[in-house]
Structure 1
Amino acid sequence: MPETAKNKIENKVSKSSRGELFFAEDFKHFATPENIRLTLFRMENDGFIERLAHGIYIKPKKDPLLGTIYPNLEEIAREIAKRDKARIAPTGVMALYLLGLTTQVPLKAVYLTDGSQREVKIGNRIIKFKRTVPKSFAIKDELLHLIVQAFKEKGQQEITEEFLNTIKQAVKKLDEKVMQNQVVYAPVWIQKQINNLYQS
């Protein structure tokens, strides 16, 4: 492998911030896939980078007490989506967690996507991308999307006063234009709940 290609890969990594994610494809202009893999493998062995999953690496950020600080699943999912030029939207327990409705960090984060359907395993954690129809992205506002997904995760029969009181704080932060133009894309029973909370 020409020294220049190896140097370009090493330089790109050394100039990056600690905690930054890399994909093997980031270096495709420098060398062949096989040579990229070998260079990254050597850098991993030398402790310059860590491999998080197939083709995904991180320049480790160290803390004297905690050791390596890893990005959370949300950060990794967003980076993968950016690389794939795909839209993603968190669902299920991840939506509850991002809204602060649960303190339990999900080991499996499920995202709707208009990109490829797949699972990415990162240590004992999993990011699952579920391919969906474009209609699923009709709600553009991130906060409203999380609120709708939180209601869906709970289910119509499981909505409690405690849940409503907690999610009300998030609903009250919604923009008036979002309430006027985007709530209509939610299931009817969720629309009613959101409107009631917003107006109360």
Structure 2
Amino acid sequence: MPDKDPTHNPWKKISSEIKYENPWIKVEEDQVINPSGGESIYGRVHFKNIAIGIIPIDEDGNTWLVGQYRYPLNEYSWEIPEGGSPEGEDLLATAKRELKEETGLTASHWEQFMRIHTSNSVSDEVGYVFLARGLTEGETEFEETEELKIKKLPLQEALEMVMRGEISDSISMAALLKLDREIKTGNINS
């Protein structure tokens, strides 16, 4: 039997119903035919913002992390600066705004570094990470929902935090580990 096209969608949607919606997310329940031909339901969380992460790097190889209490997790989290880009907003404009708001930093050089799906079994959330260089320090502009701590540290220390489990945010982990790999293979200068 010949191999099937790996890009073929084996799922068939029969119907969809919105179960919950607010300004940030929409939860839908789909009636589906699964790949084995059985009828089933599938819940999906649609994110109305695109996740944006930023790794600021100074000329000495330092980066900045942001610490905050994450309500859904009921725990404190250290992360790269992050935020949400409303649909239709330029991703780089969001990255610049979020870096300034959360760290007070502005950057003269920006590079889109990676794309990530954060939890693709239940969500369509997509994230983009930017590298920010040529940094200038300034004042933060926290949003009313943010009570942040800012930590400047060597990039290597941030990587060690990932390896010790002190950073568990998926975007932060993936971005920092990819950056480490790119530096070690010579694709990016630290």
Structures 1, 2, by Cα Rg over 2.2 N^0.38 Å: label with the highest value: 1
Out of 1, 2, choose the structure whose coordinates give helix-only ellipticity at 222 nm (-39500 (n - 2.57) for each DSSP H run of 4 or more, over all residues; to 500) equal to -6000 when calculated. 2
Out of 1, 2, which one gives 21 for relative contact order in percent (Cα under 8 Å, 6 or more apart) as computed from the coordinates? 2
Once mean count of other Cβ atoms within 10 Å over residues 34-41 is calculated for every structure in 1, 2, which label goes with the largest value? 1
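None of the figures in this text is laboratory data; all of them are computed from the coordinates on show. Just so you know, these numbers come straight off a predicted model, no measurement behind them. Cβ atoms are built from the backbone, for glycine too; each structure is taken alone.
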